[in-house]
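Dropping the structures in below, format is C-alpha cells.
Every read-out reported here was derived from the displayed coordinates using simple, explicitly stated rules and does not represent laboratory data. Being a predicted model, the structure only gives us computed values, none of them experimental. Cβ atoms are built from the backbone, for glycine too; each structure is taken alone.
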Structure 1
Amino acid sequence: MAAKTKRRFRIDVGAYGGELVVGTVDEEFVKHFVNESEGDLIDHLHSLEWDEDVNKDLPKPFEDFYCWNETDDIEHCNGPYSDTEWYWTEVSADESDDWNYDVDGKEFKPWHLYDRETYHDDNDEAKEKHKVTPVLVYHTGEKGGFGSWFVETKGEDFDPLQVSYSTVATNVAEIVEDVWYSKEQLDHNMDWCDTRGKGDDVKVGWMNVDWHDTLDKIDMNEMWEGFEDSLEWRTENNEN
C-alpha cells in the first residue's frame, strides 16, 4: 500500500488584536490613578518609559519600572481579539509557500475551548474575604497580521471542526491565547506578523487573585469532554 502523502494547512485570523499585559504594581500607584483619566495614566507611564518630562510628584508603578510591557508577572499575551475571523488554506507540504496569500482562505468557526478570566475591580473590597493585589492592565489595540498556525496531516483533508482555541479575558480586551487541532496544541508562528497601533486601553485596580483563572486551574480533561460532546451537534448542524 502506498504511503499517504503529507499535506499542510495554514490557519489565519482577522486583522484586529494586540498585546496585553497584567502586572503587579504598588498600591500607592493604583490609589492615585484609579480615579484619574486614562489619558493622564498613559501620559505618566510613557514619560517614565521615555524619561521625558517626568512628574516626580506622581507615584511610579514600582521603583524599578521602565516599560509597561515588562509589567507582566500575571499575564502577557499577544494575538487577535476573541471575536476574530478564522480562515484555513492548504499550502505546499514542503513549506515552500507557507506565506502564499494568492488563494483566499476558507472561513470557518473554531470551538471556543475555554476563557481564562483575569478581571479586576476599581476597589479593594474583596480583600475582606479574598487575596487581592494591585494591578496595571495595559492593552495596545493594533491592526495588521497576528501570525498563523500550521497543521500537517497524513493525507487527510483539513477538518475545521477539529480546531479549538482559548482566550484570556480582562476588563480592557479578550485575546486569543492558544490554538489546537485534534486536541494537539499548535505553535503560534509569528514570522509574518506586522501591525500598527490603533490606540491603548489602560486601567489600574485590584485583582481578586482567588478568582483569577490561571492555567493550572484549567481542567483539560473536562474541556476536551465538552469539545467531544459538541462535535456531534456541530456536525449535524453543518456549523462549518
Structure 2
Amino acid sequence: MSIITLDKVGLLINNQHILQNITLTIEENTLIGIAGPSGSGKSSLLRLLNLLISPTSGTIFYHNKNIMDYNPMKLRQEIGYVLQKPYLFDGTVLDNLEYPYYLHGLKVDKEEIASFLEKVHIPLSYASKTRHELSGGEQQRIAFIRSLLIKPKVLLLDEITAALDENTTILLENFINDLHKHSQITVIFVTHNSSQLHRLAQKVIYIEKGQVNIFADTEKYFAAKENSNE
C-alpha cells in the first residue's frame, strides 16, 4: 500500500527550478535511498515531505490526502526528520528525549529511553549531559533516537552518517535495518555513499538536475548506473 505519492511536483526558488515534474509512489514499510550529485535537489525533496517547504506545482499525498491539508505539527509527528547536522535543544540529553512524550501528552517512559540509548551505544549516565558536552557523533545519535520516540510512520534521514566514523555508521545502519524489520516504518534517506545504498536501500531514487532519472530496486539501479557508464 502506498504511503506517499508525488504527482508532477515542482519546486521553484528565486526563479530557479530546484525540482521538476517529480512523479513517484513510495510504498509503506520500504527502505528508500535517495542519491544524486550535490545540489540536485535531494534534501529539498525531504523538506517537501516534512512540509518545511511547500511545492510550487503538483501535489504530494500522504495516506491519499493532500499534504497541504495537514496541520504541519501533526504531520511532523508522523513524518520524522533528522538533519545531517544534528539539532538538540538546550538542556540535557534527558530533556531532549522526554520532549516527544510531552508532545504526545504521554507519560515519560524511562525504560524505553534507556533501551534506545543502549541500542546506539550511549551510556545512561549521559542523560544529564548537555549538547555542549557531546561529540558530533553522540549528538547525531541522540537526535536520531529522539526522532524515533515520536513513533513516526515515516522517517526522513538527510545524510545522517556523513560525518560519522565507520563503526558508528554501521551501528546506525544496523539499527535502521532492525527498526524497519520490527516496526513497519518507512525510511527515506539521502546519501552520497554507494556502499550504504547497497547495504541499506531496497529501492533507490536517483535525482539529477532536479529530476528523477531512476527509481528502481537497488540492484536494478546499480545495473542501470553501470550500463550508463559503459
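Figures for the structure shown
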item	result
Which of 1, 2 leads on distance in nm of label points 7 Å out along Cα→Cβ at positions 63 and 95, largest value	1
Test item: distance in nm of label points 7 Å out along Cα→Cβ at positions 143 and 199 calculated as 2.0, pick one of 1, 2	2
Origin of the derived value 0.35 (FRET efficiency 1/(1 + (r/R0)^6) of positions 31 and 71 (r between Cβ atoms, R0 = 25 Å, to 0.05); candidates 1, 2)	2
Answer label among 1, 2 for the case where helix-only ellipticity at 222 nm (-39500 (n - 2.57) for each DSSP H run of 4 or more, over all residues; to 500), calculated from the coordinates, equals -11500	2
Label whose coordinates, when percent of Cα pairs over 32 Å apart is calculated, return 33 (choices 1, 2)	1
Source structure (of 1, 2) for semi-axes √(5λ) of the Cα gyration tensor in Å, for residues 87-174 alone, computed value 40, 16, 10	1
